[in-house]
Structure 1
Amino acid sequence: MVKKFSRRKFVTLLGLGALGTAGYGGIIESSRFIVSRHQVRLGRFSGRAPIRILHMSDLHASMVVGLDQIAEAVELGLKCDPHLVCLTGDFITRRYERFDEYAAVLAPLAKHAPTFACLGNHDGGAWAQRRRGYSDTASVRALLAKSGVQLLHNASVAVRLDGWQLTVTGLGDYWAGELQPEVAFRGADPESARLVLVHNPDSIEELRRYGWDLMLCGHTHGGQLRLPVLGTPFAPVKDHRLVDGLHNCDGRWVHITRGVGNLLGIRINCPPEVSLITLVG
C-alpha cells in the first residue's frame, strides 16, 4: 500500500532543500575560489612575447565579504605572476569603515605590477546613495590612492610592457551615469593594443564606435545564482550572453569575470574567481 504524500510534507522537504542549497551557497560556494585562464590573440601584434593580465572585480567588502576573503583572492592572483593588474569596480557594497586595513590588503597588487582600476555602481554617487551607499566616490578614490592603484575615470594612460605598447582606458560607471567615452578615449594611441576597463558589460553598446581590442568587465557576479533550466535570471544585464567568460564580439574581445565578492553572502553553482588573461601576438 502506497502512503499518500501530503502537501505539508512536500512543502517541508522543499523548504529543507532550499535551506540546504542556501547554506551550501553561503558557507562553501561563496568562498571557494577558482582561477580562470584565458588566451587572447591579437594578430596585428605578432612576434611579441606573451603578457599576463590579472583581472579582478566586484570585491564588495562588506559584512558578508571579509577582508580575509579579499586577501585570499589577492594572494591567488599574485601567484599567477601578472605583468599587469586590472580591477573593474565595486570595491564596496554600501558604506564601509575599515578602509586603512583594506588598502593594506590591496597594496601588494600595485607593488607587484602596474595596477589600474575603474569604478562600479556601488562605489558611490547617485545610484549608490539611493541604496544607502555613499553620495560620492571620494572614499573609494582615497582607498585606491592609498593602495597604489591608479584610478582611470574616463581617462587613458600609455603603458609599455615587454615590447607591448598598451593603452589602458578606464570609464565611469554605466548605471551611475558617468560613462564618458568621448572624454576617455581622447588622445588614445590607435597603434597600441587597447584595453578598456568598464564595470558593466552593457556599456558595450556605448563603446562600439570607439577603438579597442579587449574590454574587461565585472558587475554580473557570473549571475551569482546559476539555476538548472533557468540559467542566470538574476544577472543584472540586458544581454545575458555577456554574463561571464571570454567572448568574441565582432572581432573584438570582451571578458566578464565572476568577481571576488557577492551580495547577501550567497553564490550557487557560481564560485568566485580571479581571472588571468594571457595576451599573445
Structure 2
Amino acid sequence: MAEHEPSAPPFMDLSVPEYAYMFGFLQADGHLAPGPGQKGRLSVEISVRDIEILREFQRLTPYNSTVSERTRTTNFAETHTSATWTLCSLEARTKLNELGLPYGRKSERITPPRVEFSRRDYLRGVIDADGAVGYTGQGLPFVSLTTASTAVGVYLCRYTRMLTGAERLIKRNARDNIYNIVYTKEPAMELVRDLYYPGCLALERKRAAASTLASWVRPADMKHAPPRRRWKEWEDRILLQHGNAETSATELGRTVQSCSLRLWRLRSGRVPLPSNDH
C-alpha cells in the first residue's frame, strides 16, 4: 500500500516557521488595502534583488497570487526596479487580518501575534523587512530594527534580553517618532545565531550578512562591560520608601547615579511600580 504524503499545514498556521516568518515580514512591509464590497488586496513591494522571497510567499499561499516587476524613476535613483507580490483572496485577507495585519496605515498598530507562533521566525521576518544585519563603520557586528510599533519594539527587547541578557529601554527618536533598536558585539552575534539558523527562510542577502558575523572576535584591547545588575522589586520598594538616591545607594550597594535614575523612572512611570505582594 502506498504511503500517504503528509498534508500541508493550514494557511498562516504561525506555529509553522515559514508562516511565522512570512507573517512578520507582511506586518512590517505589507499593505492590506480594502476595496468596494468584498474586494481588496494584500501587496508587498520590495527591491527586485529580493524577488525570490516573494516567490516563496507565492509558493506558501494556496490562493491565486501574482509576482510582477516594474521600473520607474524615484527621488533616490534615476531608475529603480521593484517586485510586487499581490494577493486578492478574501479568505486569505480575512485570515491575515484576524491574526493582526490591519487594513490601511498600520505601522504603529501592529503587535506580535496573540496565538501560538514561532517566535524567532516571526522576529526574523520583521528584521528582514525593517531591520539590518552587518557591521558598523567601526567594524562591530550589529543587528538593528526600525519600527513605529511599541509592541513589536518591546517584544524584540524582551526576547533578546532573555536570550543574551542585553538590556534595552526603547525610546522614540525626536526626528520621525520611531524606535531605532540596535544590538552590537556579542549580543548581536548571539541574536543572529538564534534567528538565522541553517535552512531557515530568509532574505538571501541578510542570511549572507548574518553568516559573516560569526567570524568576529573581540579585540584583546577592547573592554568588556560587565552585565548590568537588574533591579528587583524589593530594591524598588526600599528606593521609594527612602525617596532619596543618596541614602538608598548605601543600603542597596548601588551608585547614587543608578538610584537617582531608577527613582526617576519609577516616579515618571517609565518602569512599573513594585507590587504590594511581599
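Can you spot which of 1, 2 the value -12500 was calculated from, given it is helix-only ellipticity at 222 nm (-39500 (n - 2.57) for each DSSP H run of 4 or more, over all residues; to 500)?
Values: 1: -7500; 2: -12500.
It traces back to 2.
By the measure relative contact order in percent (Cα under 8 Å, 6 or more apart), tell me the structure among 1, 2 with the highest figure.
Answer by largest value of relative contact order in percent (Cα under 8 Å, 6 or more apart): 1.
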Open item on the list: To test your reading of the models, identify which of 1, 2 gives 15.1 for mean count of other Cβ atoms within 10 Å over residues 109-116 when calculated.
Closed with: 2
Open item on the list: Comparing 1, 2, where is mean count of other Cβ atoms within 10 Å over residues 117-124 highest?
Closed with: 1
Open item on the list: When distance in nm of label points 7 Å out along Cα→Cβ at positions 245 and 261 is compared over structures 1, 2, which one is greatest?
Closed with: 1
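Which structure, out of 1, 2, was Rg and Dmax of the Cα atoms in Å derived from, given a value of 22.5, 80?
2
Read-outs: derived from the displayed coordinates by stated rules, not from any lab. In this text, all values refer to a predicted model and were calculated from it rather than measured experimentally. Cβ atoms are built from the backbone, for glycine too; each structure is taken alone.
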